[in-house]
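Once you scroll down, you'll see the structures, which are given as structure tokens.
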Structure P
Amino acid sequence: MLDRAPPAPGRTYHQHCPVARSLDVIGERWTLLLVRDLIVGPKRYKDLLSGAPGIGTNLLAARLRELEDLGLVQRRVLPPPAGSTVYELTDAGRALEPIIMDLGRWAMRFLGPPRPSDVILPSAYFVGLRARFQPRAATGLSETYELWIDGHVFQIHIDAGECITSEGLEPNIPDVVVTTDMPTFHDLLAEHITPASAISSGRVMVKGDPAALERLVRLFAQKPPSETVV
């Protein structure tokens with residue numbers, strides 16, 4: 001646990017205030033987004049780079065060094081045959097998850113529909129699912145969904161009213177495997193298209209119980225709130 005986290009290099013508000021100190025630590029551009037991407041599991045450098053369009057290799061390397069220095073991220077070498085170096089959250093880094101979830105819920109009022117310049121990144125989207133999870137709809141449900149989306153594989157495990165999302169193949173045997181693309185998955189959860197029509201049109205392929213897709217949508221479907229920014 002970090003008792004007195006230092007500010008990121010070159011940045012401090014010089015205020016003895018927890019909010020100001022939190023921004024000293026995680027207020028740099030891209031920092032929270034890198035933490036967000038690591039919530040679903042360890043990632044290689046190139047995966048973090050592809051998940052942060054526009055960051056640049058030098059800036060990514062600098063942000064990762066800062067996160068390591070702050071004790072929020074650590075490096076680990078995967079066992080053979082992979083042997084890759086990955087970045088993963090420490091306990092202090094994982095402690096940011098509920099904060100990021102609450103921040104995402106709060107920001108839904110400002111989100112609106114995607115802008116022409118916006119990208120919808122699968123990894124980021126699956127982190128956001130945790131904030132959109134509706135526990136009441138999961139009462140009595142124990143099910144594991146494996147989703148193949150635009151070359152990425154994710155698992156969603158539901159049990160005892162709790163939701164765990166992860167990226168990559170997991171040892172849990174899925175009850176259903178869903179293959180689709182990011183725009184279609186977004187349309188499903190935004191309720192722009194029904195699960196039945198997505199399957200019949202070929203936009204979604206399901207291996208297993210087709211009704212599982214309906215249950216999945218019910219757990220996470222959420223139309224953006226209608227509030228306007230004032």
Structure Q
Amino acid sequence: MDKIYKIVVATPLSKENFELKSKIFMSLEKLKNNFDCEIIYNNKTGLSKLYNSFLKEENTGKKIIFVHDDVLIEDLFLLEKLEDAFDSYDIIGLAGAKSCDLNSQIPAWHLMSKREDFVGEVSHSDMKKFWTNSYGITPSRSLIIDGLFIAVNVKKLLETNTKFDEDFTFHHYDITFCLNANQNKLKIGVYPIKVTHYGLGDSMMSQEWRESALKFQKKYKK
């Protein structure tokens with residue numbers, strides 16, 4: 001039986017290393033009875049281009065969840081929560097903000113928004129320590145969401161010609177996607193889905209991130 005919900009994970013790891021090292025592998029093993037799961041191994045394709053390849057007519061009836069490979073999905077009620085969330089939203093994330101200052105000096109979602117506009121929550125882990133960042137109310141409507149978990153109603157995206165901006169590869173693809181979705185009047189929201197993220201978002205320190213930030217400011221700054 002064809003499943004409505006599909007989880008897509010892109011990883012730079014080989015199949016062997018993915019099964020040995022990635023956090024999400026354990027999640028997919030437990031979720032595969034209710035979800036189609038597709039893993040793109042040894043990935044070097046930009047996430048925008050890769051994710052867009054799933055936004056096609058043959059997936060019109062599907063809801064696709066794009067997740068990073070360093071995320072452990074722990075929610076026993078993931079299917080039920082997604083079904084409930086898609087009753088209200090076209091695009092679903094876990095954390096984000098209800099505002100976005102495109103003139104911000106540093107184009108990262110948590111630095112482009114007022115603290116009082118933050119919504120959602122995500123658990124984190126590093127050095128065998130665990131904590132939860134409660135950003136704000138969830139469920140909640142949101143303007144932008146973090147890219148670690150993006151669930152989309154493919155039909156709604158196709159109807160409005162909403163895509164990921166392929167000018168962006170591994171950085172800022174989430175913010176630009178949300179800006180395009182909002183322009184097309186799609187509803188974005190965050191929902192209380194339990195995951196633990198094993199990445200600390202330290203990519204902002206890289207040269208690649210800085211180059212992407214300059215590109216973002218040139219294209220989207222008001």
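Out of P, Q, which structure matches -11000 when helix-only ellipticity at 222 nm (-39500 (n - 2.57) for each DSSP H run of 4 or more, over all residues; to 500) is calculated? This value belongs to structure P.
From which structure (P, Q) was Kirkwood radius over Cα pairs in Å calculated, if the value obtained is 17.6? Each step should come with its number before you reach the end.
Values: P: 19.2; Q: 17.6.
Source structure: Q.
For which of P, Q does distance in nm of label points 7 Å out along Cα→Cβ at positions 57 and 161, calculated from the coordinates, equal 1.6? Only structure Q yields this read-out. Taking Cα extents along the principal axes in Å, for residues 89-176 alone from the coordinates of each of P, Q, which one would give 37, 31, 28? Working through the options, I get structure P.
Sorting P, Q by FRET efficiency 1/(1 + (r/R0)^6) of positions 17 and 81 (r between Cβ atoms, R0 = 30 Å, to 0.05) from high to low puts Q first, with the largest value. Work out the source of 15 here, i.e. which of P, Q gives that when relative contact order in percent (Cα under 8 Å, 6 or more apart) is computed. Going through each structure in turn, the value belongs to P.
Coordinate-derived values only; no laboratory data. Source: prediction; values computed, not measured. Cβ atoms are built from the backbone, for glycine too; each structure is taken alone.
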